[in-house]
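In the part that follows, the structures are each spelled out as structure tokens.
Just so you know, all these numbers are worked out from the coordinates, no wet-lab data involved. The structure presented is a predicted model; accordingly, all values stated were derived computationally and were not measured. Cβ atoms are built from the backbone, for glycine too; each structure is taken alone.
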Structure 1
Amino acid sequence: MYKTIIRPLLFRIDPERIHSVINTGLKVANSIGLGRVLGLFYNPRSLQMETEFCGIKFPNKIGVAAGFDKNAEVYKMLGNLGFGHVEIGTVTPRPQSGNPRPRLFRLPADSALINRMGFNNNGVENAVKNLRRRNNRIVIGGNIGKNSVTPNENAVDDYVACFQALYDFVDYITVNVSCPNVTNLRELQGQESLEKILSALSGLRSQKAVYKPILLKISPDLNFQQIDESLVIIERYGIDGVVAANTSTRRDGLKTGAERIKEIANGGLSGLPLRDRSVEIISYISQKTGGKLPIIGVGGTMSPDDALAKLKAGATLVQVFTGFVYYGPKLAKDVNKAVKTGLQK
């Protein structure tokens, strides 16, 4: 029903607008008590598979990637839809409106999206306010970045500010230096800049009474040598795991016409075109580290089979965003069902 009736109707509306409408609908549904009803159908206990990742017990292996719940507003309802964790954000120290619209585009022929949102969010203090009301079992990660107006030489200050503000209200922190939609952000993936940020955050964590994992989200556009360099830094500063991978600037192999791609212009590509590259990176990191570095697999998880492929390649958890848009609200339930059977074969 979703793919044949609901999705075609939704796809007639501007994608950013419909995302806002859906989030509003989720908030309303939660406020009138529909969450428990949805949970009975989408999130039955029989499909849960408790999984330990970086010392945290997750209810299951499927979560929502950063970008969907930017301001920590609908994580509870996403849990009722069967997701075991939600990575909120990307949040920045100060609120920012992001890049000019339009900035989110569908590529139906490729089961993909291109976005250049630019870390639009209401700021870290707003996220903290919303997270203070947490009262459910879902695991929350905090994806942190820098404000667009902050020059790269001062970026560490923004990451520190977000880290300090969010630390007591999330279960883990993901450092986002790989998004292609903030000017020059990906320059922070260079060895010197990355070391500066990760060493600062690792040092701050050592002063905390409670240890919480720090993850690094990497770009699918890195070559294997660059991934190796990141792995060295990850080990040096005690970073707990990776999220592989972010959106891509590449456009090769798309079915969507060249004219349309040129019209859309810049932005991060997500969805089906990233599926194989994500699995390749997961497999490479898993083999390179002997399976010792925990991995969250993200990028092109469009179906239960795609989730299983990431898990079998070496990921412990998977995340979705674009797959949720194209597959519909049963995705988490169907992934949980597939994991329950597929990994036991």
Structure 2
Amino acid sequence: MPILHNRVDKRLLKERLEQESFKRITLSFYQYANILDVELFRDQLYARWAKLNVFGRTYVAKEGINGQISVPEPLFDQFKADLYSIPFLEGVRLNIAVEDDGKSFYKLIIKIRDKIVADGLNDDTFDPTDKGVHLQAEQFNEIISQEDTILVDMRNHYESEVGHFENAVCPDVDTFKESLPIIEEMLEGNEDKNLVMYCTGGIRCEKASAYFKHKGFEKVYQLEGGIIKYTKDVDEQGLENKFKGKNFVFDERLGERITDEIISKCHQCGEPSDEHTNCLNAACHLLFIQCKSCREKYEGCCTTDCQEFTHLDEEVQKELRTGLALGKNHHKSGRLRPHLKDGNPEIRRVIMEWKKSQGID
């Protein structure tokens, strides 16, 4: 029976990735479709991709598939032919990464989900196939320059913080699910205007455009292929690039540079920076923006509390992490810097309790 999940330690996997003698191509794709046996499809897909040494993270559901993966360059044509041999994926658009060092993923994960993007919507209450008009790069540039157009970024705050289109509405939200009712409230009274939306690769706009048409918006549009395709198209066609900054991506890279502008600031010192990182304290892993200077000063941690935690013996850290329900934090931009300034109270608490138990002042 084939192994359908990874069993190798991630440190070893990362070492193997560094030692690969070939390049990798990072790409993303999605397709809404009716998958009858999701578990069988998932298992078959894992077996096929494992043979091709594909890495990445993919979600499958009854409504379709959403994949972000890396493929060995020598096997790309074989991978593409194999993917297109699946009837509902024949000819599906593959969004190739703008910047790619081949280190985006180090293992293969394919998970079954209720939806390929968590949107919180009841699809039975509207027609998800009644989508907005897809715009190519030139059409997109033209319509967003018109006065009767509202441009909405359908991504989360930590994505738009480092890069977005000029004059876009960027909701301060943590999740796509959270954004829909907030955007609807923000746009109340503008149902007759051009509603243009965009996201990273297009998948969030597929469902959102249908939802807003259902809510009474008359002229709904979406950027075909999202920021990734737009960047390639404006470059190839010699068009003005209206995106500023970096495009956040959900892999090891955490971002790919679109333009040279740095529109965000380090969350610790306030200097210009758009480098996302996860706090190196395994009990925290807060996603935040950290400049090179602060990375050295705080040793990759978000606060001095987390920095002190990482200096403890590894066995002590492991013991103290038990029961901590911090996990990966995505604080809203408006609350993030005060959080860092005030330290991490929960981490500080467990450190102080441990020191007290050890008789350490």
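Given a value of 27, 51, 22 for P(r) over Cα pairs in 10 Å bins from 0, in percent, for residues 132-171 alone, calculated from one of 1, 2, which structure does it belong to?
Value 27, 51, 22 for P(r) over Cα pairs in 10 Å bins from 0, in percent, for residues 132-171 alone corresponds to 2 out of 1, 2.
When semi-axes √(5λ) of the Cα gyration tensor in Å, for residues 148-235 alone is computed for each of 1, 2, which one produces 21, 16, 12?
1
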At a computed 13 (relative contact order in percent (Cα under 8 Å, 6 or more apart)), which of 1, 2: 2
Label whose coordinates, when mean count of other Cβ atoms within 10 Å over residues 44-51 is calculated, return 16.6 (choices 1, 2): 2
Answer label among 1, 2 for the case where percent of Cα pairs over 13 Å apart, for residues 92-163 alone, calculated from the coordinates, equals 72: 1
Cα extents along the principal axes in Å from the coordinates reads 68, 55, 42; which among 1, 2: 2
